[in-house]
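What follows is a group of structures, each given as structure tokens.
Taken together, the values in this text are just the output of simple stated rules run on the coordinates, not laboratory data. Since this is a predicted model, take the numbers as computed values, not measurements. Cβ atoms are built from the backbone, for glycine too; each structure is taken alone.
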Structure 1
Amino acid sequence: MRLKDKTALITGAAGDIGRATAVRFAEEGAVVIISDINEDGAAKTLQEVESKNGTGKIIITDVTSEDQIVGMFQQIKADFGRLDILVNIAGGDYEPMVGFDDISAEGMERNFSINLKSCIFCCREASKIMMEQDSGKIVNMCSLLQRGGPTPMQHTYAAAKGGIYSFTRGLAMNLGMYNVNVNAVAPSLIEAEALKQGMGEMWEPVSQDAAGRYPLGRIGKPIDVANCILFLSSDEASFITGQIIEVSGGARL
């Protein structure tokens with residue numbers, strides 16, 4: 001088991017990618033801390049973790065609140081005494097079909113808060129624990145959109161993911177001396193329920209077009225991302241840090 005006796009926190013664990021990651025971690029022996037604002041979704045994830053004979057704990061947290069993030073890590077420290085792995089998956093696009101000339105302050109703040117700020121604050125609090133124990137793995141959720149485009153309609157989301165790209169690399173430089181690896185995954189289009197709901201009737205034509213353009217001939221599944229996160233969280237990736245790994249089916253080739 002690659003994560004035997006490791007304590008892992010996954011934010012956004014009620015979503016499809018977060019749930020797939022939690023289940024893979026449980027299968028590999030980790031104690032999984034399930035963080036999300038969605039209580040029913042978190043309960044479903046815990047049920048799936050336990051169905052794999054895994055051990056999990058739910059901490060309901062709104063990651064747009066710095067106070068709640070701090071409280072979550074205080075609870076983890078009190079309950080477990082350590083944190084071996086942090087996976088920042090919580091996020092989403094709250095201006096998915098908005099042109100640059102219609103960007104709103106509200107949508108921009110929401111995108112920055114739930115994607116970039118939450119990641120930074122969770123990394124800050126996790127770092128305090130990991131520096132003290134002189135070990136740890138951090139995996140952030142980036143996106144192919146961190147480069148800007150190819151869609152002309154996701155400007156503030158792309159900007160937030162670009163911030164995660166830069167922050168991940170900078171944090172890796174700072175935490176290397178504490179034996180903490182910091183990396184990120186950058187998926188292409190993934191077949192996740194939140195994306196389907198957000199795109200509505202546009203999902204089918206967009207996903208079919210993407211599948212036709214990707215060299216592997218399909219779009220991604222949550223398990224594809226989860227497996228990459230598992231690798232980066234394991235000792236097998238002990239000499240990998242500061243990297244943003246594309247999980248894209250070759251979309252950028």
Structure 2
Amino acid sequence: MRLACEGMTKLSMDFILNAIAKAFGLIITLDPELLGIVFLSIKVSGLAVILSTITGLFIALSLSIKEFPGKPFIVTANNTLMGLPPVVAGLFLYLMLSRSGPLGFMKLLYTPSAMVIAQAILATPIIAGLSYAAVASADASVKFTAITLGATPFQAALKTMKQVRYSILASVLAGFGRVIAEVGAVLIVGGNISGYTRVMTTTIALEADKGDFELAVALGIVLMLIAFTLNGSLIYFQRKNINHL
């Protein structure tokens with residue numbers, strides 16, 4: 001019995017090591033399929049974060065200018081959406097873009113554009129919420145001094161955002177990290193079409209389900225490298241912000 005268990009363990013380890021070795025082979029040789037999937041993932045997530053940054057900073061700036069009725073509700077709603085399940089966002093967007101939906105005439109379903117929109121929906125509350133939190137916790141004297149010198153509330157809010165720019169950059173990176181590793185929403189609205197809407201996360205899910213682990217492991221390694229880079233950048237910008245303050 002003991003020998004049988006040791007044999008099974010050895011076979012399992014050999015299987016895992018063989019899959020990892022083949023995965024590194026795909027990375028080192030710059031496998032065209034691997035590169036295509038990685039580039040599409042970065043392209044989709046990059047465009048989504050650009051849209052999210054524009055929208056999120058507009059929301060944060062609007063909330064930072066002055067107090068107004070309903071502001072606590074908006075902040076609470078945005079903070080709630082920061083934890084929005086990707087499958088819920090994907091389902092909502094699918095219903096909107098489907099042939100019978102109000103935006104069906106745009107024919108965006110199962111396209112990279114739909115994936116960009118889905119990821120932007122997920123990233124916007126994160127960027128808006130973290131940016132507003134950074135502005136709200138900034139040194140109040142900056143805004144007060146700006147207003148004293150004749151700045152408008154809009155200009156004073158911009159000055160405060162400039163002061164916490166490193167925290168805002170960190171929020172953008174957090175948004176990118178959220179969407180690059182997301183699978184539910186892009187699978188629903190993108191359809192995981194080979195060579196067209198297949199990104200890293202959906203490919204990993206598909207290949208693992210098929211039992212072809214080499215490509216899945218290779219993409220997993222790439223995702224881990226991206227996550228490591230993002231976390232390193234987040235730490236860097238957070239330290240820069242502390243030193244700047």
Structure 3
Amino acid sequence: MNPGLYIVGTPIGNLGDMTLRAIETLKSANLIVAEDTRHTRHLLDRYEIGTPTISCHKFNEASRVDLVLGKIRDGQAVAMVTDAGMPAVSDPGSRVVAACHDAGVAVTVIPGPSSVTAAVALSGFGGAGFFFEGFLSHKSAARERRLAELADCEAPVVLFESPYRLLKLLGEIEKILGARPVFVAREMTKHFEEHLRGPAAEIAAKFGGRTVKGELVVVIAPGQSPRESKVQGLKSQVVL
């Protein structure tokens with residue numbers, strides 16, 4: 001295996017979604033940098049992968065850059081994974097990837113399952129691209145301001161949200177966007193996978209009286225009458 005950084009996509013829930021190329025890469029690498037080594041251990045044990053692991057998360061990523069570059073310069077192959085999905089996409093890893101590019105180090109991606117594209121496909125709102133926003137600010141004023149900016153986006157808008165803030169988000173969507181259709185995917189590919197589609201208020205009511213658990217992706221249907229002045233800044237980020 002050639003020296004370099006290997007960005008490895010891993011399952012978003014069901015471990016059976018691991019690709020053959022991802023398994024071979026993780027087995028052949030000299031080192032795996034993982035968002036949470038304890039979480040990744042379940043995946044590695046499933047596929048009998050004994051490669052050494054170290055952590056690389058949002059609190060220590062900056063300090064891992066030199067370590068990863070040093071390993072690669074010594075002729076090693078370093079694989080990078082997160083807890084689920086693709087590293088460096090609303091997850092740790094972008095600093096390491098950027099540093100490798102800047103240092104002229106080879107970077108290879110091994111694609112895998114994506115909660116973003118899976119949710120867009122399930123929503124029925126896609127077909128002409130989508131806009132990936134990721135996590136909104138934790139601050140209410142900033143969240144509502146951003147939702148207002150996204151209101152006229154001509155493509156579906158994809159958000160990530162914590163189960164602890166889902167009802168808050170649905171309330172904000174109702175306030176800013178009214179009865180605009182929304183799709184919520186919970187625990188995709190897992191045993192308790194759940195999909196809800198409709199106005200934000202109706203979805204919030206269905207979650208009423210129960211504790212929301214698991215990973216969540218929210219897709220907001222496109223605006224019906226996009227105003228060019230408001231969506232101009234979004235067009236470059238729409239994925240086709």
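Some observations on this one:
- Source structure of the calculated read-out (volume of the Cα convex hull per residue in Å³, for residues 100-139 alone, 155) within 1, 2, 3: 3.
- Origin of the derived value -10000 (helix-only ellipticity at 222 nm (-39500 (n - 2.57) for each DSSP H run of 4 or more, over all residues; to 500); candidates 1, 2, 3): 3
- For P(r) over Cα pairs in 5 Å bins from 0, in percent, for residues 68-155 alone computed as 2, 11, 16, 16, 16, 15, 11, 8, 4, 2, 0, the structure of 1, 2, 3 it came from: 3
- Look at distance in nm of label points 7 Å out along Cα→Cβ at positions 108 and 124 for each of 1, 2, 3: the largest one is in 3.
- Among 1, 2, 3, which structure scores highest (criterion: Cα Rg over 2.2 N^0.38 Å): 2
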